[in-house]
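Novice: What follows is a set of structures to go through.
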Structure 1
Amino acid sequence: MQRIHTFFICLCSLIVAGSLLNADDWPGFRGPARDGKSAEKGLLDKWPEGGLKLLWIISDAGAALSGMSIKGDRLFTMGQLKDGQYVLCYSIKDGKLLWSKKNGKEFMNGFGDGPRCTPTLDGDVVYALGANGDLQCLSQENGSELWKLNILDEFGGENIGWGISESPLVVGDRLFVTPGGTGGTLVSLDKTNGRTIWRSRDPNQTGAEQAAYASPQQITVGNMQQIVTFTSKGAIGVQAADGKFLWRYDQMSNGTANCSSPVYSNGKILYSSDYGTGCALLELKPDGTASEVYFHKNFKNHHGGYVLVDDHVYGFDSGILVCMEWATGKIKWKDRSVGKGSVTYADGMLYVLSETGNMGLVKAVPTGYQEVSRFKLPELSGKSTWVYPVIANGKLYLRDQEHIWCYDIKGK
């Protein structure tokens with residue numbers, strides 16, 4: 001009965017999502033499947049010599065490391081304005097602000113002030129999580145608040161050094177976040193009202209297992225739905241239905257900042273972290289256990305994420321872009337590329353954005369590094385550019401603190 005109920009929830013959520021989202025929208029962190037990939041086709045395979053056509057620029061989105069979510073004619077993000085953190089909604093047509101809603105008090109940090117969350121779009125609402133732990137459910141139409149709670153206060157957590165950074169995960173009628181408190185490392189909430197459904201923690205860990213800077217994902221192993229994430233101590237997986245703790249693996253964890261969310265495919269999941277640690281591919285079994293396939297230090301992804309394309313992984317090993325064979329961990333090529341940064345994939349190409357604002361277009365092929373175009377963002381803030389590139393409906397969205405740029409990458 002549980003399997004039938006779980007399948008029904010998944011099927012309904014897919015039907016609802018499909019009826020409300022365009023095929024090429026970008027509804028949350030790292031895109032439709034949280035894997036950093038867009039399914040769009042017909043994009044430019046080389047950019048004009050003078051650079052991409054700039055459609056518009058927003059110059060007052062507020063200090064933030066928050067990404068952008070796209071649905072139809074609207075863009076959703078977060079920013080810190082003069083009196084606190086805000087959820088912001090803009091027009092895709094011209095970048096005009098449609099509405100703003102305060103999330104909570106200011107968050108100040110030397111590496112960048114303000115919120116870090118990419119808002120999650122679901123049906124006609126948007127979920128946003130401030131850097132101080134304020135979780136909101138708002139109307140996409142006008143920003144009216146449906147419910148709000150502070151996940152640190154609610155579950156006995158403490159804020160982490162660079163601020164709460166995860167983007168809420170929605171699956172069916174549930175919302176998942178990682179307060180990392182004594183009352184629950186990972187929790188499941190009723191997405192309609194914020195009420196707790198379950199709270200999960202590793203029974204073998206003493207004290208609280210704090211959140212890190214990664215975002216949770218839902219995967220299916222055999223007939224079991226799991227919620228997986230990267231905490232301050234390591235990789236964990238729990239049963240989605242009831243929060244039962246299933247497995248953990250800590251070797252690629254570091255004691256400073258575990259940032260990049262994992263990538264999952266066909267029963268295997270890849271985790272990577274920097275600060276001298278490395279990467280691990282784990283095999284997840286239908287019985288809820290996990291075992292190591294390989295671990296090595298040749299792919300240490302700090303915070304820019306990585307993508308899986310045709311059995312090869314592309315991402316930054318610290319400051320070097322690499323191509324790695326998924327099954328074996330063998331490095332096929334490496335290049336300094338644009339410099340340490342983040343990566344998004346679409347239509348056979350890697351969109352790589354460096355911390356210093358260099359935007360590159362690179363072929364996603366294992367035979368060697370092939371860069372075809374590059375330009376540099378103007379009006380940089382002087383802080384590191386950490387927001388991942390977003391691709392939606394023939395447009396490329398980039399952000400550096402209060403600046404958001406919209407470029408045409410369809411060219412037609």
Structure 2
Amino acid sequence: MHPRSFRLASLTLETIERERVSMDSAFQKAIRTVRSRYKEETDEAYLLVLEALRFFPEADLVLRNEGLERIPLRRRCAFRVAYAALRSEKYSLRELEIVKGGVLSGRLWKLLSGDVTGRADVLKSKLAVHERLAVEYSTPPWLVKHLLDNIGFADTLKVLRGLWKRTFWVRVITTRHSEEYVLKRLRGYKLSLKEDRDFPYMYEILNPQPGLTKLPPFKKGLLIAEDKGSAAVVHTLNPSPSDVIYDAAAAPGVKTSHIYQLTGGRCVIVAGDISRKRVQAMRTLMSRMGVDVMIIRVDSTLPPLRRKFDKVLVDAPCTNSGALSRDPGLRLALWKKPLTDSLKKLQVEMLRSAFRAVKPGGVVVYSTCSLLASEGEEVVAKILEAEEAELNPSEWGVEGYKKYPFHARVRRLYPHIHRTVGFFIARFKWGG
């Protein structure tokens with residue numbers, strides 16, 4: 001193990017926990033901080049980060065048992081990486097001696113020198129069911145408990161296992177070139193693609209690799225990474241060429257561009273977002289793909305314009321609790337339960353604003369990349385209390401959580417069933 005690889009991995013974990021950013025963002029920041037320029041080091045560090053995100057709950061369990069849970073975060077992250085290196089059996093204790101000392105202090109090294117993984121297994125066996133599953137599957141305990149309460153033990157296990165299997169989906173962009181032309185251009189990049197049976201232009205990449213989206217086809221606007229769950233949301237909206245559509249909180253514009261592509265660019269789309277930086281990024285992305293839409297900077301809790309729309313899409317900000325397979329860093333960033341009440345309030349406000357913006361008889365689609373009822377069924381319950389809205393279930397997904405009376409009229413997508421991230425989808429028809 002190279003010492004710089006170890007430092008890169010430790011610093012990445014520290015950044016994820018301090019700043020609640022994605023794994024890839026934290027890793028890139030760590031590279032800039034350490035100033036590592038060698039591919040061998042960064043490749044080794046990237047794999048170490050993945051292992052550490054798989055086993056950090058076990059490492060923390062050992063530290064807590066020793067009364068060391070309050071040691072400085074930098075030391076804790078170093079221990080997590082060292083523990084994961086041993087637990088994965090990819091490194092021996094002797095190979096780790098090169099990083100001994102410094103943040104990996106004598107007491108921490110002594111812990112590693114014993115049968116540390118065996119001790120972790122004993123400690124796990126004494127935990128409550130949801131806590132044990134949380135440690136075994138490196139999934140926030142509050143999320144595991146939520147799943148157990150709503151779908152039971154057997155299905156929770158299936159979800160937890162599914163959240164460790166990422167399916168890498170892309171959409172072929174046909175706004176400037178034909179699908180055949182794009183696929184022909186991809187032949188030189190050794191990408192193994194499998195066409196999806198449900199949605200046009202969607203393909204699974206069977207041989208994904210780190211840095212995939214930095215390849216020229218992505219940079220040139222020929223391909224875009226888009227989860228199949230996102231495609232299901234857009235198809236639930238069912239855009240047609242004659243529609244006038246508002247996409248709320250639209251940045252970076254993946255679903256916006258999908259709407260445009262499905263209608264051949266013949267519908268009118270207004271895409272809004274409150275963030276100046278994200279709006280600018282959306283403009284850049286739309287230009288790269290040849291997508292012509294009206295982009296405005298607007299608070300999505302307010303109606304965007306005086307005009308009324310045929311259809312409104314509200315893909316709301318959320319915890320991203322359904323996206324653990326896409327971003328393993330969320331396992332650490334979400335370990336402590338986030339404040340979901342403020343998110344739920346925002347989601348309800350955005351939806352109520354959408355009903356102010358849609359024509360009578362119009363369609364509003366609400367979606368979140370979340371496994372939480374508080375960001376799905378509970379938001380729908382609030383809307384049904386306040387609005388003259390009727391739920392029309394999507395064609396894609398399975399029923400929502402059964403404790404809610406309308407569960408058959410909303411949809412959830414799960415990684416183990418649909419090979420997507422976890423999504424919630426509700427389609428409303430507004431009475432006006």
Structure 3
Amino acid sequence: MRILITSHYWHPHRGGIETVAYEQALRFAKSGHHVTVVTSQLPGDSPLETTEGILVHRVPVWNGFAERWGIPYPVFHPRLVALLDRLIGSHDVVLAHGHVYLPSIISAFLCRRHGRPLILFQHNPFVRFRPPWNLVERVADRTVGAFSLRSAKRLLTQSRFTTSHVHELVPNRTIAILANGVDTKRFCPLPEGEDRQSLRRCLGLPVAGFLVLTIRRLVYRNGLDVLLNAASQLQGCKDIHFVIGGRGPERQLLERTIRERRLDHCHLVGPIGDELLPRYYQAADIFALPTRTGEGFGLVLLEAFASGLPVVASSGGGQDEVVVANETGLLVPPEDPAALANAINALHGNPLSRAAMGTRALSRARELTWEAQVEQLEDLVGAATGRRDVRRGANPS
């Protein structure tokens with residue numbers, strides 16, 4: 001099977017959509033499928049490369065929306081049209097990630113022209129950006145986004161929450177839900193015999209005390225300001241430390257807040273490389289997800305679960321389907337720093353409950369693997385193309 005995947009960003013750029021797309025592509029390639037990717041070319045990226053059996057075409061983009069306002073919407077060079085036109089004609093199926101991104105919209109047109117099935121994987125529900133971008137998003141959702149969704153032969157999401165948003169745009173469509181996965185070999189609890197304090201020392205983190213970790217893009221929708229407000233309310237708890245990993249346009253604002261409020265127990269560690277990412281989870285006591293809006297699933301939740309960490313998360317999104325309250329973590333209202341602080345302090349003061357939640361979280365993570373998701377996806381690809389041998393990666397041509 002020749003599978004063409006489109007994604008607005010790609011590995012090594014970190015983010016939920018590109019991580020899911022990459023994990024799917026990797027397992028398709030390992031199953032014997034011919035996998036081609038069309039994505040954006042960011043600074044330092046090669047325009048064409050083959051890695052792990054995946055052929056990646058990168059097209060130049062203007063990425064100013066992400067750099068200036070934290071909106072991950074790269075504007076592609078017009079050569080994207082000719083490239084997709086050539087590739088779609090030589091592939092059996094197109095798997096597009098995200099309904100309003102230019103590769104998805106153009107693929108929707110060209111799949112009709114070439115008579116190829118389009119499978120569209122929608123990740124995000126409506127994201128409540130600051131004005132005027134929330135209005136721009138609403139218009140895009142109901143015009144080009146709805147067109148992409150209507151054009152797809154199969155629609156996929158990773159949560160019931162995102163499914164409800166898609167049904168607002170295209171009512172009565174059948175939507176398959178494929179829960180995200182996690183690599184439990186890569187993300188796992190601290191191995192027996194290793195010392196957490198020594199690990200923290202190696203990572204440059206506070207050696208003693210209770211460590212609350214979050215790893216997010218530093219943008220408005222992810223609610224890092226809410227987390228700092230919660231941290232302000234816990235300044236009296238001298239042994240609670242907050243570690244925030246990631247990059248984004250709100251870094252200076254967060255740094256200024258930490259400096260002005262003298263939040264010496266809050267630490268911005270910047271972007272964390274892939275090789276060190278699992279170690280940060282292993283160094284932490286709990287994980288916090290203070291998302292303000294638009295959380296379709298939250299891959300970091302599964303990474304935390306696989307590392308044996310309980311989670312404190314804001315409610316109101318796909319995270320409600322991942323975190324079982326008082327079982328694998330705690331849920332609090334979004335944009336409520338007092339509730340967030342109280343939940344963190346509750347876990348801080350109850351190590352037995354924290355350990356039990358971490359054990360149940362680990363068990364849940366082991367049920368959600370990328371292999372299981374891609375097996376379901378292969379079945380859907382087979383149904384869309386009329387191929388029964390897709391699981392074996394057969395390619396008679």
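Values quoted throughout were computed directly from the atomic coordinates according to the rules given, and no laboratory measurement underlies them. Keep in mind the model is a prediction, meaning the values are calculated, not measured. Cβ atoms are built from the backbone, for glycine too; each structure is taken alone.
Novice: Given a value of -14500 for helix-only ellipticity at 222 nm (-39500 (n - 2.57) for each DSSP H run of 4 or more, over all residues; to 500), calculated from one of 1, 2, 3, which structure does it belong to?
Specialist: On the way: 1: -2000; 2: -14500; 3: -11500.
Source structure for this number: 2.
Novice: If mean count of other Cβ atoms within 10 Å over residues 86-93 comes out at 21.0 when worked out from the coordinates, which of 1, 2, 3 was used?
Specialist: 1
Novice: Here is a follow-up. Name the one structure among 1, 2, 3 that mean count of other Cβ atoms within 10 Å over residues 118-125 of 13.5 was derived from. Intermediate results must be reported in sequence, preceding the final value.
Specialist: On the way: 1: 21.6; 2: 13.5; 3: 25.4.
Considering all the candidates, the number was obtained from 2.
Novice: So, one more: Using Kirkwood radius over Cα pairs in Å as the calculated read-out, with 21.8 as its value, let me know the right label among 1, 2, 3.
Specialist: Working: 1: 21.1; 2: 23.1; 3: 21.8.
Source structure: 3.
Novice: The value 1.00 for FRET efficiency 1/(1 + (r/R0)^6) of positions 150 and 374 (r between Cβ atoms, R0 = 25 Å, to 0.05) was derived from one model only; which of 1, 2, 3 is it? Intermediate values should be presented prior to the final figure.
Specialist: Values: 1: 0.05; 2: 1.00; 3: 0.45.
For FRET efficiency 1/(1 + (r/R0)^6) of positions 150 and 374 (r between Cβ atoms, R0 = 25 Å, to 0.05), the value 1.00 is produced by structure 2.
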